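Presented below are the structures under discussion, each in the form of structure tokens.
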Structure I
Amino acid sequence: MPGFSADLPVFVDPDNQGNAWMAMRSADGAIRYMSDQWGGRVFGFEKRDGITLAQSPDPAIAIVAFGGGGIGVSRPLKEEYRYHIVDENLKRPGDGRAATAQAAAFLALADKCHLALYTVVPVTVPVSSTVEQDAMPGAAGRKRIVEKLARAKQALAAWDKALFADRITLSLLEGAPRTSERAADFHYAAVARELREEVAKATGQTPYPIVIVSQSAGSLSDGTSEVILAEGRLDWHHWGLGFVVATPRYPFRHGVNMPATLTPGSALMVSELESLAASERLAGRDWFCPSLEQAEIDGDILRARFTTMSDLVIRNPKSHGFAVDGIENGARMTAAEAQKNHVLLHFDKAPQGDLTLRYAWGETRTKIDGFPANRGSVTDSWSAESLLLPDTTLYRYARSGRAAVRQERWRAGET
């Protein structure tokens, strides 16, 4: 019989759990086969040096999360995509933290849409109670991000895969709530600009990743930090840096013993919204939460104008989230109603004074109930059923904000 070439594949037993078909070992030592070992679903798998991954398109996707704000909270993932989500050593991360949860949400959406499932490398570097120095050049956390990405890139090269970081989630200044709005804006912009470059250099990619921010809520007792206001306008002020404000965090429950940290379930909802926001922006579509831009008063009605993707909705009229500072004649707000891109606030008499409108910002509380001091229930018309949490609906809530109130006669015209 004629001899066979040594580089022909050899049929082998992949030593897996489940049925296996067409299991072959190539000359490079990799075993490739079809199997139903992942939940009974038939996928192609590849096994090298004792590590098994699902076959997936090139490149692998890196998702980076850095800072505080619950980034280090372990979320309850019902599906961990064990053959698709790996750490920098190509092992299962099993941590449920921010980047891992975003990876699960990204894959769940792709799965629902019958799209290819990528290999995803989550890189979560939590820094509790972050202050300015924690995110400066040379900070330990930033070095860890680069080191993890470099290790992942090297490990994936043996699998003939490149690594591409498509997003960075940032949560800064959690431990410095007295930072001014202007200083917080400058800090976020500087860190985003530098970190995008560092991440792109570590992976060897040309495009820079986008930057995801979920607007912080303050704590259970104090929502007066101007850092909140700065975060809510990062995409408007620094569009060229790829900022996306995915969601405010005030609608979500916080831990009673950790009053500025999300509970695991709330953190998972935020991660899913962050993933949805990233997917929309990376696909070239818009994603922005309603943003308070102007406030105009005519007699006993104040009109709050928002920039929004769709008509506004007040989900809970008893907790709408609006407050007016500077009233000198005792006028009281009696009702709030949403109309298209604005909210009409009714008073029992015309307010007098130098007025400022606040939405879901600037509140303090002594009664602790598990939710932040800042409250609000304004959303746009978008909603979606969660893919990660059963019986849960996601909404795009309006960002916390404030605006000076100006006198303007508008009631005779359009309202």
Structure II
Amino acid sequence: MSEPSYHARRETALAALNAGDAEAAFREFRWALWYPRAVPIDELVDGLGVLARIFAAMGHKELAERAAHSSIDSLDPDGLYQLGYQLVEEGLPAIASTVLLRCLALVPGSEEVVTELVSALERQLAYADARRVLEANPSLLETSFLCRYLRAFNAAMSGDLAAVREAVDTLAPREAVHEIMAQRIASIVARADRAAGAGCALDGLDLRGWHYVLGGGMLGHLSPHGFDEGMHGRYAWVQDTLAMVKMGLERLRTVLRVWGVAPPCVYAPPGRDHEVLGEAAARVLGLPRVPWPSVGVPAPGLVVVYDLASVERKDLERLLERREGQVLYAHATGWTEDGAIGADVTTILHQSIVSPWEPQLVIDPGTGEAKTGDADARAVEELGAAVAASADMGAEDVARDDV
């Protein structure tokens, strides 16, 4: 089935907008300007005008004004850059990429535009495309440390370790901020060497190896679902189970033993999911669970979070810099967006997840149809005990694990 044409999407979106449903209009029309679709200039000019009307109806005044300006003056690179930047900030990197590509065509070789476009592409996990943009600007690679770093980083994220190793010698720091970036690339190479020495294939199927190389963390479990169809151990939508939570904690216990690390206690940030996991971790690992500190940092000790994406920003900021004796464990980590921090150990990578104690989809025994079940209203302590006492996962669910 072919994709609707630009004009078909425009007509459908404007009909929804005129009917007072701006959200539906946006859901339909966004694809008209969504990278990597090649958008002709006439469609871009017209499309930004349509987006301006939709944004205005949605209450996004600044975006609406910037989109309207770029629709009227599509030869203004400053306006296009500001619009692209704002789109990235608003979580619309795919539309931003289309806008910034037009901007770059007007000011070829602009470091500011190239790096913002690379940022937008990275947020879509389009690392190979980001690398191509950088390599299409060789003069910037000669003069800009940042662009050389970004090329090395995106080569790593694209799986090209040979290019990363070659880049190390081009990243001689001249400023303090350069040292951080150079060290990041050097650390990726060092971890790749360690992983290869430990027998990791570091091929397209080695999710656990790449997880370690790119972020330095350990991945506890590989999903068997769709393993050979592109997922390679990642989960898409997950209805979590007590058994999987327990399995993750048991594997964490093994990792800590191998590392020779003995945390004195367990911390969990505020939030029911985190607190249940904290209670379960305390029971499985035989450690005291202590209150999350009102000020300062939770260290030394084991910090456990259910899903990194659900940690409040103010609590996440307290974990940005690891402290002596602190280990961060996340039961679940999203893989479709980069996060501010990575856990030292995580059990699963997912797109979306429902915890075992939240309402889950179940089959109605009477009708045979799917419905949303009830939440498990037991207290945190009871749920933690239930995790520790739960049965093991079935053999078919851990069929891809080699730990």
Structure III
Amino acid sequence: MNDDTAPIIVELVPLAAPVPTPSAPLGEMPYRSDSWTPDEVRTLRQLFNDDTPLPEISEALGRGLQGVRDKVCTLGLRRHSTRPWGELEDHELIQTYGKESAATIAARLGRSCGAVYTRAAILGISEAAAPPWTPWEDAQLRAGFAADIPTAQVALIIGRPHAGVYSRATKLGIKHASTPKGWTNAEIERAIELAEAGHSYTQIGVILGTEGFSTRTKSSLQALMRRTGQGKGWGRVWMPEEDELLIKAYRDNASLTPLRNRLGRSVFSIRWRAEYLNLRGTHARSKGWRLGPDWSEADEAWLRRDYGKIPTPELARQMGRTRAAIFTRANVLGLVHEGRQRWTPDHLAALRIAHEHGISLTDLAAALGREVGALHKYAGKQGLVFGRRPRRPQPPTLADILNLSEAAKGEGEG
């Protein structure tokens, strides 16, 4: 199921440090004994690509560590290092994370942005405020959006939160090649924030509507998350930093959902890696954060038999569960309550006709045999606002409402 063998992408497009533009004609420069020779640059590139620690490169070249770091940044070199983190690296990360971008820190430490981003989580460091974006990050963002790379993967390459990628894209005036029709960057950014906060797709759709965006359906949000790559791992190899963070989550009995979002890994990838590391079964909450008892096959058979046939509160009492647990499990099993009416063509026509002819929502609900609250919510989804309307002395039947349309046609023809 998981083929975690793909190489980790460090950058999409190279971007070396910009060369200053001369303000006057260049003259002959005096010889400097500390100038980098072509041989030194070739040696630096070779050792860097071989994942040699920067202090060892410094020693091999006979140059200071800061000078080597500066040269690495000037050349725009980046790599994914598999070396364990040292005490000095952790100290520098603690001092600079949140003040500088993960991309800047990664270039200086000779590590990938994803490794820096993950190591910060291991050390419990958070960003008080997002640091300014660098030209290198903007270049990766533009390239990823143009190449139709899932935005969650772009976020990991850059070392930024997924929602933050869309915030930056809005400022740059760019849209992803796979952006669904009718969606804005700001709306996608908010949807991802809500998903990472643990809201269901149904809840996200409602929240978006209350915040001035379009009210989205569950299916449209599922399609959006698939396009953006939210919760997918792309089969890339696991970094040592990711393993360490997963081990820490199991050791601290922490929720794995924030971890999954931060690493850009699927549920199945997390489970597979936990089993590989012999972590399965060691989490104190091995059944998740569900408070009620597990659902056995006998329980599900009971639910299938009685759901919709006896009142839900009574069924919940008999099964020793909450109403919410009954509704949730029934939804998972695809059960439909027999008491719920499906919208027939006549009911849909009556809804439209009642809206056009000033019939109150209360009268319409009585004619359709539906609850006023549910009818109001459904009408709103169809873009029909009834507002306050007087009730009729003689409540109309469904046939009466449908006949209004025929009567209107007859008057028009007359």
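General remarks:
- Ranking I, II, III by distance in nm of label points 7 Å out along Cα→Cβ at positions 56 and 376, the structure that comes out highest: III
- When distance in nm of label points 7 Å out along Cα→Cβ at positions 120 and 304 is computed for each of I, II, III, the largest belongs to: III
- Value 14.4, 42, calculated as Rg and Dmax of the Cα atoms in Å, for residues 136-247 alone, assigned to which of I, II, III: III
- Answer label among I, II, III for the case where semi-axes √(5λ) of the Cα gyration tensor in Å, for residues 184-343 alone, calculated from the coordinates, equals 26, 19, 16: II
- A value of 7.6 for distance in nm of label points 7 Å out along Cα→Cβ at positions 64 and 368, calculated from one of I, II, III, originates in structure III.
- With Kirkwood radius over Cα pairs in Å derived as 23.1, matching label from I, II, III: I
Throughout, read-outs are computed from the coordinates displayed, never taken from laboratory work. Every value quoted in this text rests on a predicted model; they were computed, and no experiment measured them. Cβ atoms are built from the backbone, for glycine too; each structure is taken alone.
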